[in-house]
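Novice: In what follows, structures are represented as structure tokens.
Here, each number is a calculation from the coordinates, and none is a lab measurement. Predicted model only: the values in this text are computed from it and were never measured. Cβ atoms are built from the backbone, for glycine too; each structure is taken alone.
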Structure I
Amino acid sequence: MDLTRRTLLNSVALATGAWAAPSAFELEEATVAALQKRMADGRLTAHALTARYLERIAAIDKRGPAINSIIELNPDALSVAAALDAERKAKGTRGPLHGIPVLIKDNIGTADRMMTTAGSLALLGSIAARDSVVAERLRAAGAVILGKTNLSEWANFRSSHSTSGWSGRGGLTRNPYALNRNACGSSSGSGAAVSANLCALAIGTETDGSIVCPASTNGVVGIKPTLGLIPATGIIPIAHSQDTAGPMARTVADAAVLLGALTGADYTGSLDPNGLRGARIGVARDKFFGFNEETDRVIEEGLAEMKRQGAEIVDPADIPTAGKFDDSESLVLSYEFKNDLNLYLGALGPKAPVHSLADVIAFNESHRDREMPYFGQDLMIKAQARGPLTSKEYLDALDKDHRLSRTAGIDAVMGQHRLDALVAPTGGPAWCTDLINGDHDAGGSSTPAAVAGYPDISVPAGYAFGLPVGISFFGAAHSEALLIKLAYAFEQATRHRRAPKFLLRIT
């Protein structure tokens, strides 16, 4: 595969360190509340704020360390920001997101001049006929959609040997803590961009781990909400029984504000620094600890801090069915991917470049040099061979998923121990990106909540070898407010978040 000049220069920079360290950024780690205060005081405008993030993106994402987290910028971002400034003067603000720049993942539809491609060249030129619900609600809240983030192509449902953060259209997203390390996926760009202070907030999507894993490896907060809390309409799908969008931010408070805008709820009342006092927290050890000694150390220190903050730690509080529904999950996702993607592509209209999963598979084969230089599409081929959603095999697998993840899983252990939430390592420190062999297993606890459709929040818990490690708080359906309360109290007691330094490598 021929390298472009930019790719070649970036490769040389990674090998030699021949780029200057990023200059100081006056808005580094700025919270939504702080930005709103500056705009209210007249020290900042939405237009100026948007311009500064665009400058930051030009300096860091496309040059310098070249994180490559953004796949496309919104050409109308500055004009949208200027209109919101005029509205602020004339009418006041719409709410806490008024004038705040937000990046969204490139599988979330926007009816503007940006494409929606899931990172695939097969959808190059595809522009949504109408906004997704997520984009619609962001605009209604007064947010500035700054652009779209890179991702694991097709939200990482193409190959069982994929490299997270790589797409045919966008190339590879790098981890801002160490550029040779992976940003995890599939919301790689959203996690890396918000961590690197390229935006105030970002949105990812998750089927299983795609918000919480990049949140953990990029040292930010990620909320995977209860299934259906945020409608998935207008998002390129994997599977309707698990897909959801969710916020990614540098603080729990900012993530809570963004979740509120996406759902119409108010979660700010959950921002209680004493929120751990009296809480019963169960430690899900079996299947989720033991992957990495340093990760375990970080989590043990976090548990000790929760105890100091007044939480009652129930240890262990293992999910009895953990690991027993991995096969049925894979089967359900495969069936639903074919069905749901065909419905999405079929609704794009006659001018769309592809109209079905079969078309996508054929496109990838005919553009193998650009779409499949590192890994193939075995997951897509298996999905194409599946029958309809009336198939007994699918219905039995879906029933098994729900029974083992919910009734006999999370619900059972929480009821047995009268728990407010479960905790486990979100995952291990970021692995070295390996385009030849694909991703390396660093552990992860996302599957029970993902399959159940229950909420899961990852918060920075510390560092292993200088790389961020997150801790996940997860629990019953629609327990977002309680989980935010616990996560916020943990964050305020520990304050582990540190801005990345864009190191060339950690070996």
Structure II
Amino acid sequence: MSLLISTTIIAPLVAAAIGLILRGRARARDIMTLLGLGAATASSFAILYQVANEGSYALRVGEWPRELGIVLVADLFAALVLPIALSIILVVELFAIGQRRTAWGANPELAGPLLLVLTSGVSLAFLTGDLFTLFVAFELILVSSYVLLTHQGRRAQVQSGMTYVVMNLFASALFLLGLAMIYGATGTVNMALLAERVPDLSDGARLGIGAWFFIVFGTKAAMFPLFSWLPDSYPTAPTTITAVFAGLLTKIGIYVMIRFHTLTGMDELGPAMLIIAGVTMIVGAFGALAQSDVKRILSFHVISQIGYMLMGLGLFTAAGTAGAILFLIHHMPVKTVLFLVGGLIENHQGTSTLDRSGGLAVKRPVIALLFAIPALSLAGLPPFSGFVAKLGVISAGIEADHTIIVTVALVAGALTLLSMTKIWLGVFWGAPTEVASSPPANPSSRANRSLMIGATSLAVAGTLTISVLAGSLYDLADRAGNDLRNPETYIALSEVPTP
């Protein structure tokens, strides 16, 4: 297990270094990128299998005291989301290889290695068992993601990228201050030990710490009112970069929020979380309805869907936590697929604006089908994964007698369906429109288009697999939620000996 955990973090970094050396040799660089991502992804699925059957595993790095040492923990929560995340990056890289010859593609000499660095940060964020290593993981993700957002040097990219980096640097500064506060109060940054020590603090200190980290992680997750950086920065980036960001980055914020606030028992923050969750859902949904570009509509939906996960956490019940985890698992691939479809629209039409992309259902029926499946899932219609995920969260709300937030969630779901219908009517329905006057400068070959379609189809197949396995996944999410709500097993992992 130690080797598997290490591989998910180290293999992408090694591949990134080799990829930079090979940056002038496209085929060799692409092969190295896929090998690094493939090794990490295969290891993550092996971790899930072992954790689901044999229990959680922790790895202490070095001989540091438990209070300060680096600990990597593969519990069921981490093991569930990690394979989904790494599979997303692998599929997006396949799409990127096909798209690289178009004007909309990212620079492959930079994008491949930087995506590998981001992958390492993502793996570290999911597997770390201490807050300082989590901070390091966030910085790895921030540095690589900022360059990925702006490396093409377009004016709009640089402007929106500045908003992105300023907001995230603000969150990082708050994170460092929070680390100082929590270490001063408890003498540790180890999350297992925090699960023991934070509940023993005074009510004021405990709530102050909880609220502080709620703001830190909420900024990363783009919850209301800390979401302004997202709808401006995502639409300006290359499609493959946006697809990864939409599928993963905000979800990491939710992931660490769920872990930290359940382990440390911050139930008193539940009412505030539910209010913010409801506002986040509605603001994101109405923001999506107001847009006229596919990427901007989907960007606002990232915000809206964060509200459902936050709702599950804010209930502070085992059922709510399980619903939030399942929603997280469902949303990561669905949102990635939708942005990849946006890339296919842009590649074909030269634009993703609604009024210049009509009639694609006739011209490109495959693209229409690839959009329809995840769109229906995002809207929460049966039998797709979004229905099961929303049902889990809403059922938990009903069980906890939170009628208002349940009503808000249902209204937001209806608004989501409306905005998905808006994209369908604008892009796929009606009379075919002419290709935009500024199409990609170097149109992709038939083989490259086939690779893009194939990668998107593979991602759609992944969302359908989640739908088919929804019952089993909910059972695993329920186990993970109960473990988080009853953290004795996680606390026991802090006793793991050094290697």
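Novice: A value of 19.1, 64 was computed for Rg and Dmax of the Cα atoms in Å, for residues 115-418 alone; which of I, II is the source structure?
Specialist: Going label by label, the one that fits is II.
Novice: Taking helix-only ellipticity at 222 nm (-39500 (n - 2.57) for each DSSP H run of 4 or more, over all residues; to 500) from the coordinates of each of I, II, which one would give -10500?
Specialist: I
Novice: Further question on the same structure: Match the computed value 3.0 of distance in nm of label points 7 Å out along Cα→Cβ at positions 251 and 283 to one of the structures I, II, and report its label.
Specialist: I
Novice: Right, here's the next one. Here FRET efficiency 1/(1 + (r/R0)^6) of positions 83 and 467 (r between Cβ atoms, R0 = 41 Å, to 0.05) has been calculated and equals 1.00, so which of I, II was it run on?
Specialist: Working through the options, I get structure II.
Novice: Given structures I, II, which gives the highest value for FRET efficiency 1/(1 + (r/R0)^6) of positions 67 and 339 (r between Cβ atoms, R0 = 41 Å, to 0.05)?
Specialist: I
Novice: To which of I, II does the computed value 18.7 (Kirkwood radius over Cα pairs in Å, for residues 291-426 alone) belong?
Specialist: I
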